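Alright, structures below, take your time with them.
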Structure I
Amino acid sequence: MITITLPDGSRREFTEAVTVGQVAASIGAGLAKAALAGRVGEGDLAQLVDLSHTLESDARLAIITDKDADGLDLIRHSTAHLLAYAVKELFPEAQVTIGPVIDNGFYYDFAYKRPFTPEDLAAIEKRMVELASKNEAVVRRVLPRDEAVAYFKGLGEHYKAEIIASIPEGQEVSLYREGAFEDLCRGPHVPSTGKLKHFKLMKVAGAYWRGDQKNEQLQRVYGTAWATKDDLQKHLTMLEEAEKRDHRKLGRELDLFHMDETAPGMVFWHPKGWAIWQQVEQYMREVYRDNGYLEVKGPQVLDKSLWEKTGHWDNYRDNMFTTESEKREYALKPMNCPGHVLIFNSQMRSYRDLPMRYGEFGQCHRNEPSGALHGIMRVRGFTQDDGHIFCTEDQILDECIAYTALLHRVYKDFGFTEMIYKVATRPDKRVGSDALWDKAEFAVMEALRRSGCDFVVSPGDGAFYGPKIEYTLKDALGRQWQCGTMQVDFNTAERLGGEYVTDSSGRAHPVMLHRAIVGSLERFIGILIEQHAGALPAWLAPVQVVVSSITDAQMDYVAEVAKTLQKQGVRVSTDLRNEKITYKIREHSLQKVPYILVVGDKEKASGAVAVRARGNQDLGVMPVDVFAKRLADDIANKV
């Protein structure tokens with residue numbers, strides 16, 4: 001007798017070996033129809049399996065449907081195989097390589113003699129629909145490694161053969177067949193292609209075989225797949241909205257910045273974009289001042305020997321720009337932490353000085369691959385609101401708790417209210433003893449617990465010098481952006497000789513807390529632009545007010561109003577052009593200016609302005625001082 005225990009604790013008994021699909025059918029016809037796969041076992045040992053998987057002994061089993069996260073991943077991975085199936089039908093000479101699941105979808109890389117066109121993409125998607133409608137069974141089989149290599153070589157699939165050949169000798173590999181197409185895969189998969197109904201191909205991009213620029217370039221076809229038609233439509237609508245909000249598009253339209261091939265991965269800030277930058281920086285400078293930070297500034301270029309001591313040279317060398325002078329090798333700093341340790345070390349510190357909090361708007365450079373660059377979101381030259389707290393072990397928790405509370409306040413001011421917390425633990429390649437890593441990992445987790453924050457653990461994703469808390473924002477479209485970080489580091493200060501005098505007149509190494517709130521200012525401004533669709537709140541807007549005349553007769557009064565507002569710190573411009581007022585209003589509305597003040601003879605005579613707020617709101621006529629107070633309230637309250 002075989003006993004199968006279900007997630008609700010109920011049990012099903014069978015007299016002989018039974019498949020996952022048969023267990024689902026024994027529960028009910030509805031579940032049997034909805035079932036995609038099974039999860040056998042519990043916790044970290046649980047294994048996803050096909051419906052055809054046979055259970056030969058007692059087991060715990062959960063039936064996976066499209067309502068489960070695993071079920072959605074299963075749909076996406078199976079749709080990637082459907083994509084490869086369609087490509088091989090339409091372009092038999094194409095070679096298939098790999099096709100993993102990614103956020104919200106999947107991709108598959110192909111080797112083909114010419115680039116796929118938009119028309120090709122449409123034809124491939126149409127063929128996928130036709131193949132799915134056949135509802136062909138997806139069948140698994142297992143082959144010895146060498147036999148599988150020979151099989152794929154015989155098909156002319158040299159990339160697949162190379163993948164399998166890299167598997168150790170003596171092992172077996174699994175293959176999945178649907179109709180005329182068979183692919184290498186660990187699985188599991190949906191039971192038949194009829195389960196794949198709601199998908200769309202999105203774009204084609206270049207990709208290198210095995211991610212190595214030295215290898216041949218392939219074509220990567222991206223797609224998205226969902227459990228329901230509504231989910232697919234919601235995603236496509238979100239993508240349309242995201243395209244409208246794209247910071248690169250808005251950066252051009254609003255004249256904020258541009259990128260140029262003369263400096264790949266670097267930003268050319270225009271006056272209006274730099275005004276936004278200044279507002280973010282000045283706001284963060286106030287945060288420093290009000291929370292006990294001392295602002296510092298370190299050099300851009302530091303000797304190689306410093307980076308060797310910190311461990312960056314061994315662990316981060318490929319991402320660093322280097323230079324040489326007088327037979328000495330230097331690196332442009334990729335981060336600010338070593339410089340802050342040197343500032344700490346410049347004089348002897350006492351335990352009474354701790355915690356000592358340094359903050360810097362430090363410009364850093366990282367040699368990011370060109371393919372990874374993305375507007376101002378992913379660049380090679382950037383400025384961080386970087387801070388480092390030198391403290392004792394006893395002070396770690398209080399500092400981490402206070403920092404989390406500070407993040408909440410800052411992000412709320414910028415318009416973000418939802419946050420996700422993740423703790424990244426020790427990577428395989430790291431410095432420092434396991435005992436110190438144990439202390440550091442406990443500290444970051446306990447700090448979040450005491451802050452009342454639920455978090456997930458990401459094993460192995462910590463920095464090489466310490467674990468970290470990652471603070472991830474959710475934007476208006478539900479997208480996630482990891483911005484803030486707190487890293488507990490027992491190693492760097494010690495490696496650079498950092499010490500303080502203890503209360504017993506001994507010497508000890510401080511713990512170093514690496515923290516950033518907005519992170520890269522470039523990236524954060526890109527996020528802000530997309531969060532607000534370019535319509536930044538008044539306190540951040542590069543131009544807060546435009547004063548427009550109706551005729552030349554109001555020119556002097558327009559200048560007077562503008563001067564009054566400028567004296568109050570308002571970023572104001574004037575529009576005295578000989579154009580119709582409706583044209584002016586429309587143009588400044590497209591530039592997303594928070595307030596447009598219209599001045600005619602009546603307003604000039606009464607010392608007033610006609611106020612239009614963003615969103616085509618007519619607020620009527622009011623005295624200049626009344627409007628100025630309204631704007632001041634907006635700015636003060638971060639409206």
Structure II
Amino acid sequence: MKPRTRNIVVIVIVVIVIAAGVGGYYALQHSTASNCGPNQTKYICIDQAEIPDSLDPDVTFSTPGWAAVQQVYQGLVNYNGSSVTSFSGVLATNNGTVSYNPATGNSTYTFQLRSGVVFSNGDPYNAYVQWYSFYRSLLLAQGPQFILEQNFYSTNFDTTNPLSYYSNLTSQIIPANNTLVNDLNTWNFFTPTQSEIALMEQPNQSFQVINNQSIALNLGYGYLATNYTYLLASISAPNSYAVDPAWVDDHGGIQLIDGVGQVNDYTSINTLGTGPYVLNGYNPAGGGGYTLTPNPKYWGASAFATQPWNNNLQPANTSVEVIFQDTIDITINDLKNGNVQGASFAYVGPSTIAQLSGYSNVVVDPLSTIYGATSGSWWIFLNSSVYPFNNLSVREAITHAINYNQITTDAFGGYAAPWVGPVPPSYPYNNNVTAKEPYYSYNLALAKQEIQASPCANAACKGTTMNYMYLDIGADWAETADLLQIDLAAINITINPVPVSLDELYEEQGVDSDGQCVSATTANGGPFYMGQEFYTSDYISPDDWTQNDAVNLGSANRCMAGFNNATVNTLTYTAASDSNPSDLTQYYTTMTQIMYENYSEIWLVVPTSFAVYTTNLHGYVFNPMASAEPFSIGFNTQWLS
């Protein structure tokens with residue numbers, strides 16, 4: 001199966017954790033934006049620590065990128081308000097109808113599209129445009145491609161031997177992609193010819209036009225090669241959103257090199273969507289930012305009038321000014337003085353939360369566990385293929401030598417909770433509610449007993465210092481590393497805490513040009529056979545986690561924990577395609593039990609997430625998969641008083 005790799009922190013608001021993004025920021029003495037300042041009510045102003053990686057919905061794979069594009073672009077469906085399991089139609093009238101597809105033996109989701117939808121330049125949206133948008137996303141083959149590629153793949157328009165993820169790369173995939181990109185770059189998707197329509201209507205492909213207002217999504221062509229329980233969640237991600245084919249064609253079209261799509265420089269810094277906002281003035285540098293103004297041609301007012309509960313359709317209330325500001329002290333001052341109404345921090349710790357809580361005009365709202373779990377759930381990996389961590393007793397001893405309560409209290413100021421993986425708390429089929437397996441606990445007597453039953457008995461490992469990799473994002477994790485060093489010394493395990501950046505952590509998860517795990521080399525202060533790991537969700541589903549931290553090819557396992565269990569590997573993909581609750585409960589319970597007793601991933605904490613905003617900001621809709629500030633799927637519902 002395809003390995004799950006990623007580099008996004010989807011929720012960006014104040015979290016005692018991190019948010020992924022690009023570097024190169026500049027320290028500013030104050031945030032500057034001509035539309036912002038105390039007492040104005042025309043613009044919602046936001047200090048944002050990170051700069052988008054791209055404004056192209058098919059390319060962006062970072063928190064600030066998703067935050068921006070979700071204001072401008074729209075997809076077929078999106079999360080229904082604050083629910084984590086229900087959805088509402090956006091460009092589609094509803095959540096689609098599901099039917100059995102005899103061609104694949106899997107399901108087909110058919111969506112009826114809303115009439116009268118237009119892009120902000122007036123170009124029409126229809127099923128042909130959506131067909132183009134889906135296939136463009138697959139062809140670009142950028143970071144978020146795997147989200148669609150689980151279920152869908154490029155097309156060769158062959159009814160007897162359709163293209164799939166497992167087709168031959170040289171003889172089938174590359175030639176088909178070359179044909180498809182020519183079609184996408186030359187057809188008029190507003191008024192296609194009958195022959196072009198006939199190709200888009202062919203049944204044996206991932207995306208099938210039914211008519212100009214209806215499209216079918218045929219599962220089974222992607223790397224899962226089966227049904228998928230969380231399809232609606234997956235297509236709520238930006239790389240399923242509609243883009244204007246004519247606009248893309250006017251600015252370079254889609255380009256392939258060796259059958260792989262290339263980033264379009266124009267669409268990376270410019271936007272054009274069907275959504276409630278138009279984005280202008282983009283300046284991707286420290287002190288820069290962008291402005292969101294209500295889309296004057298927004299189509300959704302009449303649809304919202306008939307579905308007033310559907311916040312995804314609501315026209316924008318207020319313009320928004322986003323300012324790229326990564327200096328916490330300046331952002332705190334901006335909030336206190338009313339220069340901005342919200343803030344997105346790359347990192348914030350207990351001392352900052354305490355400081356912000358002291359201002360009467362600032363709301364510091366600790367959010368429910370689902371927000372923290374989605375932002376990042378954290379564990380310690382022990383590479384179970386490397387001495388001495390290849391010994392079960394050593395791993396169990398380390399697990400019970402850790403004082404979890406002290407880490408939560410001292411390092412996180414109490415703003416964190418324990419968890420049992422691989423599925424984090426508040427997610428479907430997690431192990432934390434019913435506590436089938438208890439949280440890992442501090443038991444020094446048991447730890448000493450286990451270490452004496454291992455190759456590290458009688459302080460045999462004390463003289464061997466083991467590098468411990470931790471993310472250098474703030475005092476919380478540095479203090480956690482110091483506490484771990486003290487805890488493990490009690491069982492004569494000696495660790496050397498080594499701070500790494502987020503980019504370096506991602507590098508450690510991969511392999512070098514020789515195919516060797518970077519974590520096994522001296523890169524970034526390694527080798528690292530022990531360290532801190534985390535995952536953040538692309539969307540709410542248990543398999544989004546297990547394909548990363550449970551299956552052997554996931555980025556948290558392949559070069560980090562080295563965990564590889566055939567039963568867990570099989571159940572990871574079986575569960576992704578099964579919708580029977582009793583089956584899923586058993587699958588995830590079994591996976592949890594196997595991993596729990598292996599101790600190669602020591603589940604540590606889920607830090608608390610916060611929404612931070614001023615008291616004159618109203619109308620936000622909390623949503624666990626949102627990327628906009630403060631925890632809303634979009635700014636369109638918000639206003640100032």
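A few comments on the model shown:
- Top of I, II by FRET efficiency 1/(1 + (r/R0)^6) of positions 369 and 513 (r between Cβ atoms, R0 = 35 Å, to 0.05), largest first: I
- Source structure (of I, II) for Cα extents along the principal axes in Å, computed value 92, 75, 59: I
- Given 9 for relative contact order in percent (Cα under 8 Å, 6 or more apart), calculated: source structure among I, II: I
- In terms of mean count of other Cβ atoms within 10 Å over residues 417-424, the structure with the greatest value among I, II is II.
- Which of I, II yields -7500 [helix-only ellipticity at 222 nm (-39500 (n - 2.57) for each DSSP H run of 4 or more, over all residues; to 500), calculated]: II
- Test item: FRET efficiency 1/(1 + (r/R0)^6) of positions 145 and 537 (r between Cβ atoms, R0 = 41 Å, to 0.05) calculated as 1.00, pick one of I, II: II
- Which entry (I, II) yields the derived value 6.2 for distance in nm of label points 7 Å out along Cα→Cβ at positions 113 and 465: II
- For 1, 5, 8, 11, 14, 15, 13, 11, 9, 6, 4, 2, 1, 0 (P(r) over Cα pairs in 5 Å bins from 0, in percent, for residues 161-376 alone, calculated) the corresponding structure among I, II: II
Only the coordinates and a few stated rules stand behind these numbers; no lab work does. Values in this document were obtained by computation on a predicted structure and should not be read as measured data. Cβ atoms are built from the backbone, for glycine too; each structure is taken alone.
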